[in-house]
Structure 1
Amino acid sequence: MPYRIGIGYDIHPLVQGRALVLGGVNIPFEKGLLGHSDGDVIIHVICDAILGALARGDIGQLFPDIEEHTRNMYSLDMLRTIVGDIVLPDYAIINIDVNCISERPRLSPYREEMVSKIANVSRVEHNQVSIKFRTHEGFGDIGRGNAMAANAVVLLKRFKKET
């Protein structure tokens, strides 16, 4: 099987007193994503999509939320580990496509910085990473500004012959 596709989904509540980190970028906002790590839903869905493509479980198995060493962990470090230890020995990332769903803040000004960080850690060209932002049109917890979600699709290509 030379190609593998994976999907990821994540949602976190927005709360006072936390920094907002998305796509590895610190974004000025009065709320941040609640989570054991930094709560970065964009990076979490990319990690899960990669792990899903390779049938390797999810980020909770690699970075358990019951472990002290993962508390407040920078999620881009999770992606760096997954790419370096799991993907690159046998696969190349062909593309990463992310949808982030949030009512506020306006995220498009941070897109290029997010793409750059993700591409660099994933060891791909910037044109292999797509990040899109959507609102939830006022519906549900996301629409009321109480949560943020993301989903991703990742395509991998095996470059090493199976033994």
Structure 2
Amino acid sequence: MAKKDVTPSTQTINIGINDKDRKKIADGLSRLLADTYTLYLKTHNFHWNVTGPMFNTLHLMFEGQYNELALAVDSIAERIRALGFPAPGTYKEFAKLSSIPEADGVPSAEDMIRQLVEGHEAVTRTARATFPQTDEAADEPSADLLTQRMQIHEKTAWMLRSLLA
């Protein structure tokens, strides 16, 4: 099996960020992509399987959340590609990179909410951990993407936590 080239482009990438820094940022964004996709799957699963007195509220809320996450994975993957690296895109890669555990069975509606709070907080931590590399490399587009993701996930976690109060 041939060794995978870390920069598959035949043309040199010269965007003002050296190869080593681009690789560090792409690696962090790959972990963010894996967390985001895993959270997308979990949220979509919960949308399908939620039951109980809050069914309609949670069903609609989870739908809005998984639609937002679906758009986010595309933006994150495209940023990785713009940095010159392949974006992970398989369950195997996501499972290896993600910090978010899968749900076992069908949890209660309240447990779904708790798991989604934990998931949004995990994505926030992953984004925050990647931020220093973007700052050091003056990679404003990646920093902007991370800032947007942190804002969305922090707000979503707050809104979900409010349902548990």
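Can you tell which of 1, 2 yields -7000 when helix-only ellipticity at 222 nm (-39500 (n - 2.57) for each DSSP H run of 4 or more, over all residues; to 500) is derived from it? Spell out each step's value before the answer.
On the way: 1: -7000; 2: -25500.
Traced to structure 1.
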Next item on the list: Using percent of Cα pairs over 26 Å apart, single out the structure from 1, 2 with the greatest value.
Entry: 2
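Identify which of structures 1, 2 gives the largest calculated value of distance in nm of label points 7 Å out along Cα→Cβ at positions 12 and 148.
2
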Notebook entry, point to check: Out of 1, 2, which one gives 25.9 for mean count of other Cβ atoms within 10 Å over residues 36-43 as computed from the coordinates?
Noted result: 1
Next item on the list: For distance in nm of label points 7 Å out along Cα→Cβ at positions 68 and 132, the calculated result is 4.4, so let me know which of 1, 2 that is.
Entry: 1
Next item on the list: Rank structures 1, 2 by mean count of other Cβ atoms within 10 Å over residues 28-35 and report only the one at the top, that is, the highest.
Entry: 2
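Quick note: the coordinates plus some simple rules give every number you see, no bench work behind them. No experiment lies behind these values; they were computed from the predicted model shown. Cβ atoms are built from the backbone, for glycine too; each structure is taken alone.
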